[in-house]
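Below: a set of structures, written as structure tokens.
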Structure I
Amino acid sequence: MELKYKRILLKLSGEALMGNDSFGINTDVLGEISAEIKEIVDLGVEVGIVIGAGNIFRGVRGASQGMDRAAADNMGMLATVINSLALQDTLERCGVVTRVMSAIPMRLVCEPYIRRRATRHLEKGRAVIFAAGTGNPYFTTDSAGVLRALEIDADIIIKATKVDGVYDKDPMLHADAVKYETLTYNDVLSKNLRVMDSAGIALAMEDNKPILVLNMTESGNISRAVCGEKIGSLISC
């Protein structure tokens, strides 16, 4: 099977780990996600991963409820480490050698993030999970995902969601929602499509790093994407 993308940055939301639960980590969902990742690793794809923490704690939500924003974001970054360690455990039980690299040093549980070391892990066929966002408050894991994609020179950012692409409005609420097959970064910003935060979109636009939004709940979608099949919604210049 011929690959279109050799190195990718996979962006997962924390909410994706919940499945149908109201919070926390659903181990069945974790297993399904790990199987999808193993499938593309076996194809020879070099995989970097960034996970959010909405299933445990969201910094913006905490700040909206009266917490100091910096403190809330720090809590959110630490929550991403929990998700990252959980995914690492499941991936390694599937046979995928995995490293967790944290932007906030915590050497007893994972490696500190060093760009050159991360790139070397990828070259050796290891999946690399980038934890703790950017290491700074006021930045979302969307922005962290784009930043890490630029740093490791990923061919594409794949944002895995529960819907099959980008729509002009929420397809869960509106039956007449229209899906975009392709769109530009400026389309996303001007239409306020909420694919990811505007800082992340602007960062991707500056380097013309394509973003593919697809439904990860459908088995095999990521494999199809890395092999060049038209799927989801592609954001580029």
Structure II
Amino acid sequence: MKYKRILLKLSGESLAGEKENGYDEKILLSFAKQIKQLHSKGVQVAIVIGGGNLFRGLSGTDAGIDRATGDTMGMLATIMNGLALQNFIESQGVPTRVMTSISMEEVAEPYIRRRAIRHLEKGRIVIFSGGTGMPYFTTDSGGAIRSIEIHADILAKGTKVDGIYDKDPMKYEDAKKYDEISYEEAIVKNLKVMDATALSLCRENKMPIIVFDATKEGNMLKLVEGYKIGTIVK
């Protein structure tokens, strides 16, 4: 395996599949089976998951909700997604722990960095939910922070698109895909890979990023085996 410890960043929207919101059981099962493949190869997998399929903090401001309150609601949505994903991963016989930056001990373990690393070393999948625990930060920033804290080999961002393009490939047929791009280019060109805070954190700590299509069966395994899929940011 090229990567022995990865931080897998999954968007909440990806869990909805073709639906506008909520959950697509087929997608959850697909993710669970792919994660099981990685686990069977001895790869240590940590996951940060978004909450956009249930609630987005920024969308709440349009409805008159205070930004800090909206972001807190979004963080709670990520915990719900973490529990849902845990259920599907454990249905595949893989031990999983949900850790949250927001205290709710009856639901999930509190996030403690050394404990999280110990879970990984013992062969457990660790799902980091609750974002950073603070408003005004996206789950992309949370993924960048956690990947650095646990000393992951790479931050793998799974989306519905097979990489980074110069413009939206869903809208423009002539969109150009990048195989590799620098942090600086991604920030300056505002390519919407991740928010600028997340990209800056990864650049400062030399954390490589791969953006790939997580909904395609087998892509997660190809990624850790070193196949060239998606787009790498470094």
Structure III
Amino acid sequence: MNSNDSTATRYTVLAADSVHEVEIKRSRFITYLFRVESEADARDRIAALRKTHFDARHHCSAFILGADRMTQRSNDDGEPSGTAGIPMLDALAKRETPDGSPLSDILAVVVRYFGGIKLGAGGLVRAYSDSVSQALDAAALIPRQRLRIFTLAAPHALAPRYENDLRAAGYQMETTEWQAQSALLHVGIEDTPAAAAQLAEFIATLTSGAGTALPAATTWADLA
């Protein structure tokens, strides 16, 4: 499913890739968190880590993709079935985020260097789950919002003031097109009827009723 066709309007993503390591009974668990856009992207990252950590016993993984989180995959990579990939996936899927939106477009890979002490099934589940949870604790997360882009035609002389006032009011301003007869401002808002009505009211006041914002395409943007 394309993100623009999603029923969701907001979710959470990594602000930056990160790595976190813990040691449990002499085994090293190195958790890599990556922001990924597709299943192919996720698998390329996993393959690259296999080369980097060629001497590690396990490269377990889990990832979630899309605004609606329709794609979810996990892999135990040689650990007993259900003791690595699924606990990792659960840690991603159930993560509480600052604004309550679900976490997605994320890949977790836990590289394990075996330390000689077996952890047992329960111990492995806890180790892999905790490794991902601790990595998420240390990671920076940001919301990602689906925006509806509206266009507003403005006289050249008034466009800079309109743009400044819209930006000061908290609206997401995209690139302005300077055309022969006027400037075309592009304003991004949350893709909801309530937000559209609020924008229409603001623009009516801003332009003394002379301007009208027209809906255009949708896009996704990080709200840093």
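Since every read-out is calculated from the coordinates, none of them should be taken as a lab result. Nothing here was measured: the structure is a model prediction, and the numbers come from that model. Cβ atoms are built from the backbone, for glycine too; each structure is taken alone.
Consider the structures I, II, III: one of them gives 0.6 for distance in nm of label points 7 Å out along Cα→Cβ at positions 92 and 132 as calculated from the coordinates. Say which.
Working: I: 1.8; II: 3.0; III: 0.6.
Only structure III yields this read-out.
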Query raised in the report: Out of I, II, III, which one gives 110 for volume of the Cα convex hull per residue in Å³, for residues 36-163 alone as computed from the coordinates?
Result: I
